[in-house]
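Quick heads-up: structures coming right below.
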Structure I
Amino acid sequence: MFDLPLPPPDSETSLLTRAQALAGYTLGELATASGIAIPKDLKRDKGWVGMLLERCLGASAGSKPEQDFAHIGVELKTIPVDGQGRPLETTFVCVAPLTGNTGVTWERSHVRHKLSRVLWIPVEGDRALPLATRRVGSPLLWSPNAQEEAMLKRDWEELMDLIVLGQIARITARHGEVLQLRPKAANSRALTEATGENGQPIMTLPRGFYLKKPFTAALLARHFYL
């Protein structure tokens, strides 16, 4: 089937060819070929599908804060979809910096860097399907067009303004049209430093940037003619 693990791909074309070759296989088949144990479900292993596909594609970044295929400037995003190809959940982009944000611009932001070139791989996500039987879909190599970038930038600037002004406690998942900020922590004891309303240091849950489902649904629909 595959000679795994593979070396990192040397070009976008090579990466896309590898991703296309995975389409149609089940997660169980890929896990067996990779020598990776299949968890019973994803409750405690939320990143398992992404880790499996990274291994199948030859990703090198691991948990480092850079693109999964940094040497060719591509980020991998797996996206669980329903039977109609619609996203079942929001998509994590990166952890949000809660301090030291003076002078940070959208152009130099981690969010923009991560989303500048993305390999999307849809995966069947219906919870009624056993994890091992869920199939991998056709990949999509994407960069934001001018309209998408403008929407992302607008939301990022609004959310970062609130963080810098000490309004982090007031930010909800409803803020932002396409990008939202949500707590991202393994448990409620994992606190990090942020700025309070009066400029004082406070401790709060880490936050992450997520793409909202309507944004990724429109992106997939446009490219796959759903």
Structure II
Amino acid sequence: MNIVIDIGNTRFKVGIFDGKALKEKHSFKTKDELFLFLNQRSFKNAIVSSVGISGDEVADRVNAIDMRITLSHLLPLPITIRYTTPHTLGVDRIAAACGAWEMFPNQNSLVIDAGTCITYDWVDGEGNYFGGSISPGLEMRLRAMHTFTARLPLVNVNREVALVGDSTEHALQSGAWHGLLAEVDGIIDRYQQQQGAMQVIVGGGDALFFENRLKHTIFAAPELVLIGLNRILLHNAD
């Protein structure tokens, strides 16, 4: 069995793979919880992706028999990075792009990762990754409206709120959620106009919430980053 570890802004996510098959998924709130889990298991190969704490620190705690690696743009990848500043490229974006390439090889793909931030990334049918764009995620939008105004309250996320908010709370929730849906639909429109036929894959913690709420057909893949990390791990283990 191989282990892949995705360290994001709020969670530590773990996938256990047998070849290409995802056998187990785990999520931890703290590093200590993750380390306790790692102390109880051993694996053949391991890869760690981190946008927060040191990935090497976590990799050092994995009991891996054959290989233990930390993701960076310098690692051999199944796609070709065409980003002009690859050293600044988030490893989560690399993993998501590789996940899309694993799911839809040799096809143009718009990869949307819906988490703390919303990232849009373009991979062409030859496996070239060109980059994309980054915008605030749903909760970040709500926090920003509270932080940068004098009187607007901090409200909870509400993905079922009506378009016409009948209170300040509902108006904030509506603006954040329906504004985000309109943004995603609009970005997909622009890519289709520029690039033509493509697959649209939505990953991240909010992926399932976009199903049946957009006018476009999408493939919701909440485990997209884990799939991509496993693809990278297998690419390096060959």
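All of the numbers you see were taken from the coordinates with simple rules; none came from a lab. Just so you know, these numbers come straight off a predicted model, no measurement behind them. Cβ atoms are built from the backbone, for glycine too; each structure is taken alone.
Which structure, out of I, II, was FRET efficiency 1/(1 + (r/R0)^6) of positions 8 and 208 (r between Cβ atoms, R0 = 30 Å, to 0.05) calculated from, if the result is 0.95?
II
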Mean count of other Cβ atoms within 10 Å over residues 16-23 derived as 13.2 - corresponding label from I, II: II
Mean count of other Cβ atoms within 10 Å over residues 80-87 - highest-scoring structure of I, II: I
Structure with the greatest value (metric mean count of other Cβ atoms within 10 Å over residues 40-47, set I, II): II
Winner on FRET efficiency 1/(1 + (r/R0)^6) of positions 24 and 104 (r between Cβ atoms, R0 = 41 Å, to 0.05) once structures I, II are ranked, highest first: II
